[in-house]
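See the structures that follow.
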Structure I
Amino acid sequence: MEFVRYEVDDAVASITLDRPPVNALNKDLIADLSEAFEEASDAAVRAVVLSGSPHFAAGADITGFQESFERGDDDRQASGLTEVVAALERLEKPTIAAITGFALGGGLELAMGADFRYLGHGAKVGQPEIKLGIIPGAGGTQRLARIVGAQRCKEMCMTGRHVEAEEALAIGLADKIAPDDEVLELALVDARKFAAGPTRAYSAVKTAIRTGYDMPLEGAIAIEAEQFSEVFKTGDARIGVAAFLAKERPDFQGD
């Protein structure tokens, strides 16, 4: 991978965008992210941290838009990013986006594919596509609305303004904030805790919420019941119950 660094330590995969100076998203970086998420699907990986420095990802590479105009078609870059964000969202383990600098446009869309977003105090996030006369094209209007609410999403997408860390935390777009030079380590510490937890149960939570969110309540509860039944059969369920009864800390194995 040319534009992504991939490392695994203590069952945590660290995926770092590395396309200086601002990690602008082009087809090559998107392809590398796709490969990294495929590697992170390995069962030996039990949590994922996604980051980029000094900027998480300042948005799409706009030169690709100009090339699309010249070809007379719409931009295929957005289509590729849509698939990559979905691949991140589908990973069956906890995922954290550690954000410093800018996470704008496609950068924020990518971060919203993670389960959690940790922002540095100096970070700025937003969907500024409207300033180019376009709209988010990789799920931005949909995931943002589900995270912060439809009205707040409309305001952010129609003004294109940058949202700072404190506001992002207040509206639920950020889960934690920390000094810029500490946010990555905070994400890694929490990822290690997740990696020591019941991985299959985490996956079941993600599946139940993702699948049931837009369903009528009765159907959504049936999805939850199905996931509960599957998790109840796992070795980690036995470990967790036995540890509770013995008043001991469970040593989950991730299966």
Structure II
Amino acid sequence: MIIEDAVVLSNEQVYENGYVAWFQSEALAQGTEPGQFVMVHCSFDGADPFFARAFSYYKVDGDRFALLYASVGRGTRWLSQRVRGDVVRIYGPLGKGLRFPDERGNLLLIGGGVGVAPIVDMAERAVARGHSVVAMMGARTASALLPADEWPHEVEYVVVTEDGSAGPQGFVTDHLGEYQQWASRIYACGPNPMFESLANVLRHNGRRQRPEILMEENMPCGWGMCYGCAIFTRKGVKLCCKDGPRFQLFDVYG
């Protein structure tokens, strides 16, 4: 684990309450896996808020990396106000990332809300390795969707909104359709109800896709000290930050 004072390069709103912040830190950018995360101290004095906030890597480029986040509370509002040249205390990389198949395949990537962040990193790396990628994103409404130009142009981007303002209406797991048959592997990140719904859809499709998920539990420390992110799995109690956030879907939602 590396503790760095990372320099803000840019911090821009990309959709409703959604921001992308780029940081410069060679130590935090190198050797990462898609799905790993960092802990960000969203205050100057480290006291208010006291606990750091967990954010998945969104994009990595040389000695730079980006985080996608929603401005929803004191910590993320503070982060949204940082400007170029500001310094932010960050530690990581943490957790276990998603794993690519050895052979080139058809990868279906599913994201819900800001859970789409590590899916973008996964998509960029998958395309670079020659995989075919379909990315599906679910959101409440069109204004909460990640813009298409944030994805690699090789990726087929499919959107679903609960109110039907963009794409088909409903939840993203309601519209897997032919994509679940096309996919050789499935990966997802989002809220827990999305995972439960995904398990119900995939449980009886007769495919051996070994779906992997990235859990989004609250992580006060990020490295297994506080036990604040414990989850129940078929293999016993696990810590999302230390044992995950990568898990097999059916180990958690069997």
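Just so you know, all these numbers are worked out from the coordinates, no wet-lab data involved. Please read these numbers as outputs of a predicted model, since none were measured by experiment. Cβ atoms are built from the backbone, for glycine too; each structure is taken alone.
Below are the figures for this structure:
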| quantity | calculated |
| --- | --- |
| Origin of the value 3.7, where distance in nm of label points 7 Å out along Cα→Cβ at positions 133 and 165 was derived from one of I, II | I |
| Test item: helix-only ellipticity at 222 nm (-39500 (n - 2.57) for each DSSP H run of 4 or more, over all residues; to 500) calculated as -4000, pick one of I, II | II |
| Answer label among I, II for the case where Cα extents along the principal axes in Å, for residues 13-124 alone, calculated from the coordinates, equals 44, 31, 19 | I |
| Structure from which 0.99 was derived, Rg/Rh (Cα atoms, Kirkwood Rh), options I, II | I |
| Origin of the value 3.2, where distance in nm of label points 7 Å out along Cα→Cβ at positions 29 and 149 was derived from one of I, II | I |
